[in-house]
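> I've put the structures underneath this note.
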Structure 1
Amino acid sequence: MKKLNRRAVFFPVDIRTKSELSPKLILALPKLINLIRRSKIEIIHAQTRITQVLAFYLSLLLKVPFVSTCHGFFRPHLGRRIFPCWGEKVIAISRGVKRHLIENFRVDADRIVLIPNGVEVKETVPDKEMLSRYNLKQGKVVGFVGRLSSVKGLQYLIRAMERVLREEQEVRLVIIGEGRMESELRRLSEDLDISEKVLFLGAILDVERVLPLIDIFVFPSLQEGLGLALLEAMAIGKPVIASDVGGISEIISSEKNGLLVPPKDIEGLSKAIQRLLRNPDVAAQMGKQAQETVKRRFFLERMVKDTEEVYKQVLSKEG
């Protein structure tokens, strides 16, 4: 929480659960009610399913409007259909997510506002201390940042890297993040006899210091709303390879600012990695175009301004 702006107040409440019926939500309500009243909070913004449920109850009890953001795709199971808990306005981070909300959850299109994720654009250079810490001074680095879950497609990336390493020995795969699949992914790299070339760095708070160490960023998701880590890599000019799923095709124009491959395509993924490794000029040009894309369409200030406009609309409607 040390990165929070001084004007932002962090109020810790334990709501770490995946169950909408968890007692933790009931226990959290009185604390949040007191906070909202004491701080005279005028609007609530929910970013996850669990916080949507909490926001719904708080809004109902206190007559405080709430906004929700949909970051991805969800199974339209019965609970979500009967008890949707979408906000007064629903922010969709991509056109694909907006279609998902309309088609699968019957959310009124007029209620949805399209606001893509925004990131800061920075010029960076690899941190010598970090290069030394992770022993990445030699060779090229292929990297991923994100949650280690099956939907991120990391099992296909590791299999693709096994093919790459048959011909390109001086390459490492760096995986940054944590999740349920870590032990399974480690076993896979051992079974493929490439464990020495695959580094699991775990969750790193200061990702900004690690991203510059990566030469080629790969995002092999099977499903993705937009891809914040992908945007962050593009923002610092990294050449990117990603699956052609969800909102990713709204970011990447293949062969221009990155490469798109079909999901689960091990051969296609390995060939794309090899191509950028063997053609540094092509990789550099794609990285430059990737950064320009973020500057034009996905910069942080635009996201903040558009979100503020949503707040103003909701508060104006409330009168």
Structure 2
Amino acid sequence: MANWEPLEQISSNDITAICLKTGRHQITIFNIYNDCNDNKALEALDFYLRKHSLQLTGSDEDHIIWAGDFNRHHPLWDDETETRLFTPRALNDANRLIEYMADWEMEPVLMKEEGQMLQHKVTKNFSRPDLVLCTNHSRSLFITCEVRECEQPIHTDHFPIVSMLELPSKIEQVSDDISYNYRAADWKDFNNKLKALLNEWDCSIPILNRGMLEDEVCKLTKIIQETTQSCIKKNKPRPNARRWWNSDLESMCKQLKKICAEVKKNRVLPDHPSHGQLKTAIAAFAEAMNKAKMEHWTEYLENAMDKDIWTANKYVSEPIADSGKPRIPTL
């Protein structure tokens, strides 16, 4: 998508936001982590919205979406029978969120009948601290908004929420840059085809000027590109790709999802073998992922140029928040 930009000047590391411009429409999406003990993230969000209200909500065709972990419990979005969640303090904290929702005319997209968002690792109780909220005229944008328990990431008790939005068809699309999977290349086959093409190239003509040199360089470049296109497979574009991700993690992740689906089917049978398999698979996947991250970080530092050193310093010195920059291994 071409017409989008990140929003800056938000006075909280617990909020990230982007603005999508789709012709007449403007969709602003805020990803929020609100701490259990205070409302600083909500206060920063309210301050930003008031300061930029003309740019964000100046038209009836402008939309705003809030999504994230709000850490608040209220019968409006939690199961009314879960009275353990509705302490006086919890209801008082939730009322502040409801006030912000009323001020900005926000309403829930996910209803409380549509699944739980969190399972406590110790008590195994479920709750709904994660919310997806939108301006009251924006519900029609959502094709789907659902909780996917089977895709729960490791090291977390939250379930992912996946939303699909219907945007105008006239929006400009940007094609992904082509990249090749050099790691999976058959270099013996590559070298054989490259040699065959080079043998067909008549390079016996002496180079007498710059123009001839450039022509020969173009021919050589074309030969290498043709060999690459015929011998190296292209990577499939991944919207959530990570630089440290590899094929081993991909296969382990697929296997983990299969086991999660099996556990869900047998959740009422605590002695079913799938529960033990899930614990083992999660531990193995976590270890492999940490190893891949560390190896990538080490390789990045070993090959870092002058500019990269300052970038690395920014990574390790930036204050860490739940929704801020991803944590970097200790140097």
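> Looking at structures 1, 2, which one was distance in nm of label points 7 Å out along Cα→Cβ at positions 68 and 244 calculated from, given that it came out as 3.3?
1
> With mean count of other Cβ atoms within 10 Å over residues 228-235 computed per structure, which member of 1, 2 shows the largest figure? Kindly include the intermediate steps, with their values, before the conclusion.
On the way: 1: 25.1; 2: 14.1.
Result for mean count of other Cβ atoms within 10 Å over residues 228-235 over 1, 2: largest is 1.
> Continuing with this model, one more query. Which of 1, 2 yields 2, 7, 10, 10, 10, 10, 9, 6, 6, 5, 5, 5, 5, 4, 3, 2, 0 for P(r) over Cα pairs in 5 Å bins from 0, in percent, for residues 92-211 alone, as computed?
Values: 1: 2, 9, 17, 16, 15, 14, 10, 8, 6, 3, 1; 2: 2, 7, 10, 10, 10, 10, 9, 6, 6, 5, 5, 5, 5, 4, 3, 2, 0.
The read-out was computed on structure 2.
> As an exercise: distance in nm of label points 7 Å out along Cα→Cβ at positions 132 and 188, calculated from one structure in 1, 2, equals 5.0. Which structure is it?
Label of the source structure: 2.
> For the read-out Rg and Dmax of the Cα atoms in Å, a value of 21.1, 66 was computed from one structure; give its label from 1, 2.
1
Rule-based calculations on the coordinates, nothing more; no lab input. If you're wondering where the values come from, they're calculated on a predicted model, not measured in any experiment. Cβ atoms are built from the backbone, for glycine too; each structure is taken alone.
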